[in-house]
Structure 1
Amino acid sequence: MVSSEIKNFGVMGYPVGHSLSPQMYKAAFEAAGFINYNYIPLQVHAGKLFMAVEAIKGLDFRGVNVTIPHKTTISKYLDAIDADALVIGAVNTVVNDGGMLTGYNTDVSGFLMALAEANFLPEGCNAVMLGAGGAARAVLWGLCKKRAECITIGARNPQKAQALANDFLQYGHVESFDWNSDEFKEIIQTADILINTTPLGMYPLVDDMPPVDLKLLPEGALVYDIIYNPIETKLLRTARELGYPTLDGLSMLLLQGQEAYRLYTGELPDMEIMTKTLKKILAQK
């Protein structure tokens, strides 16, 4: 059904030119017949975030996606925060209901839905997570929500990893180690899933990967890299060549986008169109 109603959406960050969101959402809106739905990249400097949030109301934007460096700082300018975003401490989607701005974090639902599509159930599993940055928080909360038995954080910076673990101790069994330590290498040998949340291997540094010996993983352990550019990172390629099942970050990107689209419109997008659009863009990079 074609709709002539005008609605504005956007992605807010700095820089923002690299974002794939405009192409992804425009393709979904067009496929749904929302011919006057506009999706605009909004470059916002950190010092102007408050003004940008007020402009969402003034310009009657229905919603915006939020990316670096505003995910953690935008919350103080919003009227309400969803429970997931509150625990994670980051907002990546804002919905405007008549001037009432609510912040959500759709990364956690995208992460968990991607696991479900891969037929991996986190409940009762031993999960090993690489990295302790912003992306790790949504992954860690998703594992806690689904009651993973034990979650181990391995990172370059042990202090940062311990601080992250401390934030989530009330939600599950979370521990942290230097990823070069002997203790961490022992834990890898019992992992049901290994998840990379670091940017190591992301375009253009595609020859990088976290310093982990994948041969230590038990047979059948799932190797999951939330990076989506390239779709198959060096980590995933190495895991595949060793015979481990793998999961790339494109599914998480698409499924968190699906959830944001649902929050914006009350409907589900054409995932086939969104997938084709992203794959076409990534193939050109």
Structure 2
Amino acid sequence: MNRLFILFQYIIPHHVLSRMTGWLAQAQSPRWLVDWVMTQFVRVFDVDMSEAEEPDVTRYAHFNAFFTRCLKPDARPLADADVLCPADGVISQMGSISNSLLLQAKGKYFALEDLLGGDSARAALFAGGEFATIYLSPRDYHRVHMPVTGTLAATTYVPGKLFSVNAVTADNVDRLFARNERLVCHFDTEHGPMAMVLVGAMIVAGIETVWSGPVAPPPRIPSTLDYQQLPASVTLDKGAEMGRFYLGSTVILLFPRGVAAWKARYGAGMPTRMGEGLADFLPSSA
């Protein structure tokens, strides 16, 4: 079944399927069908609606509004930690960036420079540093938050495929996260640069940031925007929302060498919740 699932992903038109899904997810009628789909989604994926600011699924205008639902103010308390987990999900992999390679799955790696859209200068900033890959499943809260306070330096949109990003695909598709469509967000922090990569996936109909709104899919052309050249800067506090996914996907968090150490309790397969303490800054990075 796993082989058939992977083969299916190679032969279907990724973007056509995902854009059709996006169109359907915005549909507001027929109302009975929209409500039925959302209700069945909650049942099948065991979504905890008691955490939502609006727990009644029938009150959402469309599926996307339900999927990117806001939580109650006290649903995700922020830990007293240097680095917070940016999203609900599961740690896919985490560790050091050795030889400018990131571990995808057992025996599979992908290049840091490829992940960042071929930006060799910025890739050099994170060589020998640390990475954490967080997979958001369909049942998770799908807003992404800042792990530390940061000022936006640049974004790079990288067009690509839309393979699924679940564990089966990560185990079987080479260079998965460096092949999929993604938005790379570079921030300046008091401890140096940090990057957050929002990776698209099968039937992910859009990626959105709080400073620009929808950013994927734009025209499928690689593009970089230097926010340091703009008159107004974008600074986001630790714990503040920075973006969201329309259907599940992956966030990859990057720090340079000698800046942060992941907390010992985390490892591959460990579930996470947004706002938990994820890492500590090293004394030499202060």
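What follows is calculated from the coordinates using simple rules that are stated; it is not laboratory data. Keep in mind it's a predicted model, so treat the numbers as computed, not measured. Cβ atoms are built from the backbone, for glycine too; each structure is taken alone.
Match the computed value -6000 of helix-only ellipticity at 222 nm (-39500 (n - 2.57) for each DSSP H run of 4 or more, over all residues; to 500) to one of the structures 1, 2, and report its label. Derived from 2, not from the others. For relative contact order in percent (Cα under 8 Å, 6 or more apart), the highest value in the series 1, 2 is held by structure 2.
Highest-scoring entry among 1, 2, by mean count of other Cβ atoms within 10 Å over residues 106-113, is 1. Computing volume of the Cα convex hull per residue in Å³ across structures 1, 2 gives 137 for structure 2.
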